[in-house]
1. Matching task: -14000 is the computed value of helix-only ellipticity at 222 nm (-39500 (n - 2.57) for each DSSP H run of 4 or more, over all residues; to 500). Pick the structure from I, II.
2. Here Rg and Dmax of the Cα atoms in Å has been calculated and equals 16.6, 47, so which of I, II was it run on?
3. Tell me which structure, out of I, II, gives 30 once relative contact order in percent (Cα under 8 Å, 6 or more apart) is calculated.
4. For distance in nm of label points 7 Å out along Cα→Cβ at positions 51 and 83, the calculated result is 0.8, so let me know which of I, II that is.
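Read the figures in this text as sums done on the coordinates, not as results from a lab. Only a predicted model underlies this, so the values are computations on that prediction, with no experimental measurement involved. Cβ atoms are built from the backbone, for glycine too; each structure is taken alone.
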Structure I
Amino acid sequence: MPLAAIRGATTLDSDSRDEVVRRTRELVEAVFERNALHPDDVVSIMFTATPDVTAEFPAMAVRDLGHTQIPLLCATEMAVPGAMPLCVRCLVHAEVHGTRSDVQHVYLRDAQRLRPDLAGDA
C-alpha cells in the first residue's frame, strides 16, 4: 500500500479543553472515515494549533479514542499576522487503500477557507 500524507484542519469556538478534544476528535474521525483508514494503517499524526489554543493538546483527542499505538506530535503553528484563529491542523501519515490521488483531505468549519480547493463537500 502506498504511504500518503493526509491534511486536515478545523476551527474551535473557544479555547477550552472540551472544545479542543471534541473538534479534534471530529477532524480525526472524518479523516479516518473519508479515507477508509484503520488505526493499523496510520504511521503517525502531527498536529499544530494556533498560539491561541492552549487549553489541551490536540493529541489527547486521539488518545481518548483509544488509539494508543499511533505516534503523535503536537506543535504550535507560526504566529503569522492575520492568520485564522483557534485553528487545529493535522497531518496524518498513513498507508492508503488506493493511490495518493484518491486521498481525501478534510477541512471542517471555518478551516474550509484555508484550502477551498481541497475542502470538498465538508
Structure II
Amino acid sequence: MPIVSVSLPDELIESMTAIQESQGYAGRSDIVRAAIRLLLSDSREKASLAGRVAAILVVTHDESNEEPITRLKHAYDDIVRTHIHNKMGQNNCFELFLLEGEGRKVASMTSAFQKEKKLKTVRLLVVR
C-alpha cells in the first residue's frame, strides 16, 4: 500500500486521537481511510443528483463567520425556499436551508459550502 504524507493542524490530530480512542480505530491511517471513503461516497451522491430535487442543507459555523453564508445564500437564491438561522450557545450558529431545484445546482451549492474553510459542518439530506 502506498504511503501518503499529510500535514494536519494540531486540533485535527487531537480530534483524530479522540475518535481513535472512542470508536476503536487501530490508528490514524484507518481514520483517514474512513474519512476519504465518506468523502467519496458524498461526492458520488452529489454527482448522481439529477432532475428536480428537494433537500435540506445544514451548516454550522462560528458567529463571526457570517460572510460565506450570506454570499452563498444569495448566489443560490433561485433554489433556496427557506433559510432559518439560529444561534446555539455562546458563539455557534446553525443554518438550515430548504432547497428545491435542479439536482446539479443543489450539489453545486453543497460543494460551495463544503469548500469554505471557516464553516464547521455542512450536511446535505436529499428528500426527493
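1. Details: I: -6500; II: -14000.
Source structure: II.
2. Details: I: 13.6, 40; II: 16.6, 47.
Checking each candidate, the match is II.
3. Details: I: 43; II: 30.
Traced to structure II.
4. Only one of I, II returns 0.8 for distance in nm of label points 7 Å out along Cα→Cβ at positions 51 and 83, namely I.
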